[in-house]
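The structures come next, written out as structure tokens.
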Structure P
Amino acid sequence: MTDTRTAPSEPRCIAFIGGGNMASAIIGGLVGRGHPADRIEVVEPWDAARDALRQRFRIEAQAQAGAQLARAQLVVWAVKPQTFKDAADAAAPHVAQALHLSVAAGIPTASIARWLGSERIVRAMPNTPALVGKGITGLFAAPQVDAAGRALVERVVATTGQFVWVDKEAQLDAVTALSGSGPAYVFLFLQAMQQAGQDMGLSAAQAYQLAVATFQGAAELAARSDEGPEVLRQRVTSKGGTTHAAITHMQEQRIPEHFVAAMRAAERRARELAEEFGTTP
């Protein structure tokens with residue numbers, strides 16, 4: 001059936017509160033897809049970050065929030081959790097009519113709504129592969145966000161990779177633990193694989209190239225396959241073979257259980273961030 005809904009128009013202006021890595025990733029994706037740089041406002045207190053935005057995107061970022069934010073249809077909150085409230089207090093008088101997209105970890109929509117005086121809020125949990133257009137972002141929309149607002153957020157987030165909507169805000173803690181923190185788990189395994197390769201006689205460069213290519217290839221194979229990870233693992237684990245020896249050792253050491261427990265620790269920390277930084281009146 002043909003979708004007869006009218007596609008939302010391109011945003012007149014997108015404002016970013018915070019101009020660090022994640023904001024730069026989204027800005028780079030927007031500019032790369034033709035969004036005019038003069039329709040992007042950025043508030044960034046650090047001189048070096050403002051200079052980087054100027055050199056890379058020809059965007060004149062401002063050190064403080066001001067009336068320039070009033071033209072924004074969408075405001076992206078790319079600030080640290082501990083600085084969100086102060087940033088919101090400064091910007092709130094200028095962004096009452098905007099849709100708000102927060103990429104700040106742990107800060108609940110209830111707190112954001114209280115600080116901004118608006119309930120048109122989408123929370124996002126991206127990850128660092130967004131910097132190369134290969135990220136994945138978990139999204140949750142408050143009930144006051146309509147279909148056009150969700151579609152606008154999707155178009156902005158899609159410039160950095162894939163996205164997944166969740167139905168309950170609490171599920172973003174799981175997204176944080178799984179994919180938000182996930183790149184660090186991959187880097188930890190890459191580090192271990194590189195060390196193992198060196199211990200077995202390979203150079204650091206050889207071991208690292210082999211490890212990175214293995215992760216890339218296995219992830220692509222999983223993405224293209226209709227089979228689950230257990231079946232895919234079994235297909236390369238011949239009983240009595242080298243892979244079987246490695247997997248058996250990991251299972252004996254309870255590495256899968258420890259890995260799950262580690263991600264639950266990350267989930268708990270995400271909830272703690274909300275308690276620490278999201279409950280201030």
Structure Q
Amino acid sequence: MTAGPATHRLAITFERLCERGRKALITHVVAGYPYADIAPALMHVLVEAGADVIELGVPFSDPSADDPAVQAAGEHALRSGVGPLQVLDQVRQFREADGATPVVLRAYTNPIERYDQLRQSGAFAEDAASAGVDGVLVVDCPLEAPGELAAQLRHCGLDMILRLASSSTERHVRVVAERASGYLCCLCVKALTGDQTLDRSLVEETLARIRRHVRIPVGINFSIRDAHATRDIAQSADAVVIDAWLIESLAEKSAAEALAAASDLIRSIRGQLDMDMRELSPATQPQRNRR
């Protein structure tokens with residue numbers, strides 16, 4: 001199975017899940033962690049365990065907007081010699097056996113700009129699409145001026161995934177609503193109290209405010225290590241994003257142990273999500289957005 005330009009896998013995946021009454025499970029791992037060449041095998045394991053979308057992190061030396069566990073994984077990957085070229089190659093390897101699961105690159109602006117400087121303008125977007133990438137989440141992209149990169153991604157058929165926080169202003173939400181595609185990632189770390197109890201009312205309030213402007217699926221990313229809390233979040237959101245919790249499960253393990261640990265964790269979370277949807281009656285299930 002050869003890689004090729006993006007084929008709207010994200011839209012197809014979210015539509016299929018919506019029709020089945022299921023919530024999307026988005027898993028984030030860093031290419032090159034815990035081993036330089038583990039990403040393709042790890043991505044397959046995550047899909048087999050129930051992940052619907054894979055976010056693959058592009059290692060960067062100054063990851064200012066990530067959880068400490070994600071930052072440490074990126075630093076480890078850089079020391080192993082993994083950069084954008086290796087990340088795209090690992091996506092190509094994954095696509096040899098999986099042409100259906102959406103892959104989103106989570107990256108910073110600097111590596112993308114450097115990639116283009118060494119080649120030509122738009123090279124990153126073109127090469128990502130050719131490798132089989134479906135979207136790019138640029139963590140530090142200034143929302144007021146995504147400009148040229150956004151145009152390059154659209155030209156190559158890639159979604160530009162954007163992020164919001166529970167503290168985002170109405171104006172900020174409107175800007176994101178105009179420019180984001182694929183899905184939206186909402187950071188809700190303030191939904192956790194000091195004892196790590198989930199404040200579900202804040203999550204629901206944040207989602208309601210966002211959905212007044214946004215018509216694409218909304219996923220929630222929050223710093224919690226509890227499958228039951230993940231299930232509670234999913235009752236309101238279209239998707240849940242698991243990143244630091246998953247990355248921490250891979251630490252200090254052999255490759256085989258890391259793959260097994262990732263599988264066990266994602267199977268547990270997937271089981272909770274599906275259990276919840278079986279228990280909810282159609283009348284109580286939240287309205288999910290469609291493209």
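Bear in mind that the values in this text are calculations on the coordinates, not laboratory data. Note that this is a predicted model, so its numbers are computed, not measured. Cβ atoms are built from the backbone, for glycine too; each structure is taken alone.
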Relative contact order in percent (Cα under 8 Å, 6 or more apart) derived as 16 - corresponding label from P, Q: P
Kirkwood radius over Cα pairs in Å, for residues 56-95 alone - highest-scoring structure of P, Q: P
Origin of the derived value 27, 22, 19 (semi-axes √(5λ) of the Cα gyration tensor in Å; candidates P, Q): Q
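Matching task: 0.40 is the computed value of FRET efficiency 1/(1 + (r/R0)^6) of positions 112 and 240 (r between Cβ atoms, R0 = 25 Å, to 0.05). Pick the structure from P, Q.
The read-out comes from structure Q.
Which of P, Q yields 43, 25, 19 for Cα extents along the principal axes in Å, for residues 16-87 alone, as computed?
Q
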Test item: semi-axes √(5λ) of the Cα gyration tensor in Å, for residues 128-207 alone calculated as 37, 14, 5, pick one of P, Q: P
